[in-house]
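Coordinate-derived values only; no laboratory data. Fair warning: this is a prediction, and the values are worked out from it, not measured in the lab. Cβ atoms are built from the backbone, for glycine too; each structure is taken alone.
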Structure P
Amino acid sequence: MLTIIFAIQEKKLNNPLVAIVILNYNGSEYLKKFLPFVMASTYDNKEIIVADNASTDDSLIVLKTNFPQIKVLVNHQNAGFAGGYNWALSLVEADYYVLLNSDVEVTKSWIEPIIELMESEAKIVACQPKILSYHNKHLFEYAGASGGYIDYLGYPFLRGRVFDILEEDNNQYNDTIPVFWASGAAMFIKSKIFKECKGFDERFFAHQEEIDLCWRMQLKGYKIYVCPKSVVYHIGAGTLPRGGRKVYLNFRNNLWMLTKNLPVHEKIWKLPFRFLLDAISAWKGLIAGDTSFFTAIYHAHIDVIKSWFAFTKTTSSNRLPLHTLEGVHNKSIVWKHFVKGITTFKEIIK
């Protein structure tokens with residue numbers, strides 16, 4: 001009996017250290033609501049850290065009063081998702097980082113299946129759980145669903161979400177597979193690889209920085225996975241509300257990402273084509289009366305052009321053709337969705 005007990009204790013001690021790092025900005029209500037679920041996680045060798053990104057609400061008081069056992073890091077400026085996590089993770093020592101949004105409800109055993117998967121192969125360096133909607137638990141959630149893909153023009157989509165259309169979860173995407181990108185709402189990543197890749201590109205501030213990082217990791221020969229045995233529930237849009245700023249960041253950062261990571265022979269025609277498609281989208285919005293949508297895309301394009309030379313100097317050294325990477329659909333989802341009316345992932349990738 002003693003031998004069995006010591007064996008169990010040794011196994012626990014040998015489990016990788018997992019640091020769950022929650023980047024918080026004015027999310028005191030989310031912390032009160034969702035931190036208890038994180039604390040109830042059954043994985044034994046874990047540390048929970050809240051990295052406060054210069055909140056102006058009562059987040060720090062809530063943490064000190066309600067969660068004195070939680071380690072808190074305090075930033076004195078809001079560095080966005082990218083800069084905030086780079087700062088926080090530089091102060092954290094662990095085998096694995098879990099980047100977790102403050103507005104996510106986790107399930108008790110959400111950590112174990114992902115760590116087991118990532119420990120099984122050295123090349124698997126990032127992974128996400130299946131992410132469902134907190135308010136509509138039968139639906140996939142916009143920010144992560146069941147793993148991220150990208151089309152040949154650089155438009156991201158998900159197993160369970162195509163543009164703004166969310167699918168019901170009928171276990172149709174429950175297979176554990178390699179994908180192009182893992183959601184930053186609940187991303188597991190090996191700490192040494194995060195450091196090797198120099199973390200997120202802080203110029204992005206927020207939105208699509210995790211896609212850029214996953215792309216760069218793939219260019220180094222690593223693999224990104226989704227593990228639907230692990231399930232979490234995400235509210236979404238918890239920090240930056242929908243609007244002109246979000247549209248601007250999404251369009252700007254997506255074009256920056258293409259500028260950085262595409263090989264030259266793809267970049268010389270895909271970027272002009274993307275500018276054209278974005279312009280069509282902007283004019284369509286303007287005609288429909290959405291001036292903020294139009295101006296957001298206009299300013300995104302201006303800033304991409306202004307920063308062109310700065311980004312071409314920092315392109316990835318090993319820029320493989322996009323179609324050679326995992327999770328790439330070599331046709332246009334814009335054509336399939338907006339022209340042919342296809343709304344589900346399975347139909348898109350046929």
Structure Q
Amino acid sequence: MPYRASDDRTASRTFILHNIRETIMTAFSKKFYRSLEPLMKAVDHPRPLDLPVVFGRTAPMEFEIGFGNGEYLHRASLAAPERDFVGVEVAWASLKRALRRLSAPPRPNVRVMLMKAEVALERCFAPESLSVIRALFPVPWPDERRENKRLFQRAFLDLAASRLKSDGAFILVTDSPLLAEWTMGQAENSALRLDCEERPAEMDTKYERKWQGGGRLVFYHITGRKTLTPIVPPPQEIEMQAYYNDDFNPDTYNPQGCAGEIIVKFKEFMFDRSKNQGLTRVMVLEGPLTQEFFIRVILENGRWKFSPAIASQLFPTQGVARALELAAGIVS
């Protein structure tokens with residue numbers, strides 16, 4: 001039967017919130033934030049994002065990868081009020097610092113997301129929707145054994161090109177000659193034509209000042225334009241549904257994950273016997289997308305129902321469906 005997120009939302013929140021209320025209140029206290037206004041959750045919006053609806057206007061859009069403490073995003077959004085800005089970051093601590101900086105003064109032309117850059121570009125932005133894609137001093141991952149962690153691989157450069165407007169610009173600034181050379185190599189035969197120039201410090205960001213303090217005088221500015229617009233297939237999202245099982249024993253419940261193109265890992269399981277309902281925490285990895293969430297199991301009309309605890313907080317993907325099947329024992 002079709003699954004509606006509203007079916008479980010109220011009961012699930014009651015079950016979860018009494019365990020995490022103190023954590024939430026601490027995290028969102030005035031100690032860390034003046035305003036959460038710039039923070040945007042992609043799952044709350046139709047995808048790809050309708051940018052004129054999000055910002056209330058049509059304007060050139062700049063996308064910053066890994067904004068750190070938000071210094072550049074803060075200055076740029078104030079200096080260019082006629083332009084709109086979206087920044088993505090994977091570190092929660094950095095996002096907190098950026099939110100404080102972006103709150104004074106408040107401004108309507110900037111949004112930030114806690115998300116990997118490749119996931120954001122793939123799922124949240126339409127082809128040819130961005131005027132600038134910028135990354136300032138990303139982690140170079142200098143160890144060759146971790147080369148696969150470097151973001152600017154050929155596939156990502158093609159994805160970036162697909163999201164840039166015809167006259168859009170790609171900008172990467174790094175202190176690492178290794179990363180600069182490697183990125184230029186990845187760009188060969190890609191949809192981006194890149195140039196690399198050695199320039200003095202001019203970005204005035206935390207890491208640039210750090211490297212200056214260490215005696216570095218030259219930085220590598222990689223800039224580029226697209227030579228074509230690659231066709232990147234849109235990511236698949238599916239209609240969510242609940243799964244049912246006639247048999248369930250909370251004392252022996254031990255769902256097994258899976259590996260392969262979709263990776264599912266089950267974490268801890270909690271069960272409330274007085275309410276005949278439980279929660280199991282699960283992590284799903286599909287390419288660059290990682291989702292961690294709770295699956296709720298509850299006795300309903302004599303059958304055990306398995307569904308996301310709060311489905312509205314997820315990208316509804318094949319990996320989520322696979323996790324539900326495994327949790328319910330539909331497949332092994």
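The value 4.8 for distance in nm of label points 7 Å out along Cα→Cβ at positions 106 and 154 was derived from one model only; which of P, Q is it?
Corresponding structure: Q.
P, Q: which one has distance in nm of label points 7 Å out along Cα→Cβ at positions 42 and 306, as calculated, at 5.3?
Going through each structure in turn, the value belongs to P.
Work out the source of -8500 here, i.e. which of P, Q gives that when helix-only ellipticity at 222 nm (-39500 (n - 2.57) for each DSSP H run of 4 or more, over all residues; to 500) is computed.
Q
I have -0.60, -1.03 for log10 I(q)/I(0) by the Debye sum over Cα atoms at q = 0.10, 0.13 Å⁻¹, calculated from one of the structures P, Q. Which structure is it?
P
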